[in-house]
1. Can you spot which of I, II the value 17 was calculated from, given it is percent of Cα pairs over 36 Å apart?
2. When distance in nm of label points 7 Å out along Cα→Cβ at positions 84 and 268 is compared over structures I, II, which one is greatest?
3. I have 16.7, 45 for Rg and Dmax of the Cα atoms in Å, for residues 196-235 alone, calculated from one of the structures I, II. Which structure is it?
4. Given -12000 as the derived value for helix-only ellipticity at 222 nm (-39500 (n - 2.57) for each DSSP H run of 4 or more, over all residues; to 500), which of the supplied structures I, II does it correspond to?
5. State the single structure among I, II that was used to calculate distance in nm of label points 7 Å out along Cα→Cβ at positions 132 and 180, giving 3.6.
6. Using distance in nm of label points 7 Å out along Cα→Cβ at positions 28 and 44 as the calculated read-out, with 1.5 as its value, let me know the right label among I, II.
7. Can you say which of I, II returns 15 when relative contact order in percent (Cα under 8 Å, 6 or more apart) is computed?
Structure I
Amino acid sequence: MTEPSAPALEPWQWEEQTWRAAVGRARAGRSLAPKRWKNGARCAVALSFDADHETLELRFGGKSAGKLSQGQYGGRVGSPRILRLLEREGVPATFFMPAVSAMLHPDEPRIVASSGHELGIHSWIHEFNSTLPYEAERDLAFRARDVLAKLSGREPVGMRTASWDFSPSTLRIIREMGLLYDSSLMADSEPYELLEDDQPTGIVEVPPEWIRDDAVYFNMDRMSALRPYTAPEAVFDIFRRELDGAHAEGGLFVLTMHPHIIGQRSRIWIVEEIIRHAKALGDVWFATHEDVARYCLDEVGLR
């Protein structure tokens, strides 16, 4: 007869080594913020677009034609509109794309890369890493990288986990893939080196933040209580103030947007005005996430 297993301990019952191990699995190490940015710029601006498209419905096993069409808008209308704006303004950006989105819209990775933008890993089907065993998470990450490399002609060097869901195995997998950087964790406003179990990894974290994410303010789900609550003008004001703060501190401004959200006619102006405001500030370096990571490593002599 099998003995019943002991009940799991509550967090308040944990030994010190337990909570220290949880905190130390993927933690911020030394700052990699440079004294000045490339060409003497005071501030770095890294625009990013998470091209989730239909995977936001597919990841839950959903088959709603309405929700899938919302995602299709991102690839069909949103991304092309964003790419035209970036070309017009002469600004590079990073597109993080799930492999399934890339396979559903195979021209997008090629156009992103050929237009001088960066394509980064963003899961297989927008799965939550923390729900997966190590083997499954690793397999999906490597497969996603291979799909993006095949479709774009260039192997990705950075990752942003879906919904910024970072499992206890994610950093280990990033290291096994030999990636340059991650953009999922939020321990600082400036780039920093990731520690794994308190040991330096050489991996750069290019930190995002929910405050600087369009989905927080504009998401809507008719089957739940999720409703937009912030006017576009107010969202622009938040983003602008974040940019002004980064410029005043001589730091990094990372903005995360989604083609199916920001690519709408009534919202795309926010991207345009942020770019114009950054240019008006002067001393600004527009860079991809890869550019930021490589520059920071060069400045501290890690490469």
Structure II
Amino acid sequence: MSDNAAALETHLAAGLTTVCRCWVLRRRDGVVQGFTDHDVALSFDGVDFTANTGLSASALRQTTGLSVDNTEAIGALSDLTISERDLNGGRYDSAEVEIWLVNWADPEARKLTFRGTIGETQQIDGTFRAELRGLAEPLNQPRGRIFRKDCTAVLGDEACKLDLSDPQVSVELEVSEATDGIVFRFPVLPDFNLRWFERGVLEILSGDAVGLRGSIKNDRWLEAFREIEVWEGFGLVPQQGDRVRLIAGCDKRRETCQLKFKNLTNFQGFPFLPGEDWLLSYPTSRSRNDGGSLGG
């Protein structure tokens, strides 16, 4: 037990307590926010905890095994703290969360009661609910190598090794027009074939929505424009003139890896893997059973 936690235990054992909860949110874009349910602001570990923010948490259930801790944060939307704009824009997706039990009369006496990430968020009548996921949550994710005909790598990752800055793979340009954060129009891109960016990524590089990414659903020509449509609209709609990056799409096929990206050496699929019909087949009196190729 740390000295801070031991000091808090001593305080709790005294009977008369002065404790409160403090929350730390660390977003993926580097923003750190602190909140407390005390009526006076606190500060420790270099984080200022804002008082009277309306943020609270439901009962925290924790176990000694590997099951995921289950709780949620509940609070009021505020332009000064957590705004609807940032929630819709995905700023809090997978943000790191710490919950502390603190002696507000002596903030050095404190204990960490929860650490995890924000999962699903909901907005209802000016308030939000954020699911908190414990450190065991990653254990629910599949691990290990998958053997399949299509490539299992993500374009540009360590297995794929493709350089996404290659001008044949991606391009940076300004938005000419945006509709509902779903459909974007750009000047004609003659260096890229039609549907080149389908299954790819649109990444916003400037403006209010900087840092957000979306998967590309359609890539088509429309008169004097190149039209890109993403699967799910951005909560923060990019404006005309904002810079974005379009990354080529990959359908995971061997032919695409060879012809489109010239990257067959790093193809992570098994194109000659027998199908399920072959795996379930069995000898019959009408077939040739000499041990040779089934396709011969």
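1. Checking each candidate, the match is I.
2. II
3. Here the read-out was taken from I.
4. This figure was derived from I.
5. Values: I: 2.3; II: 3.6.
It must be structure II, since only it matches.
6. I
7. II
Laboratory data are not the source of any read-out in this text; all were calculated from the coordinates shown. Bear in mind that the values here come from a model prediction, so they are computed numbers and not experimental data. Cβ atoms are built from the backbone, for glycine too; each structure is taken alone.
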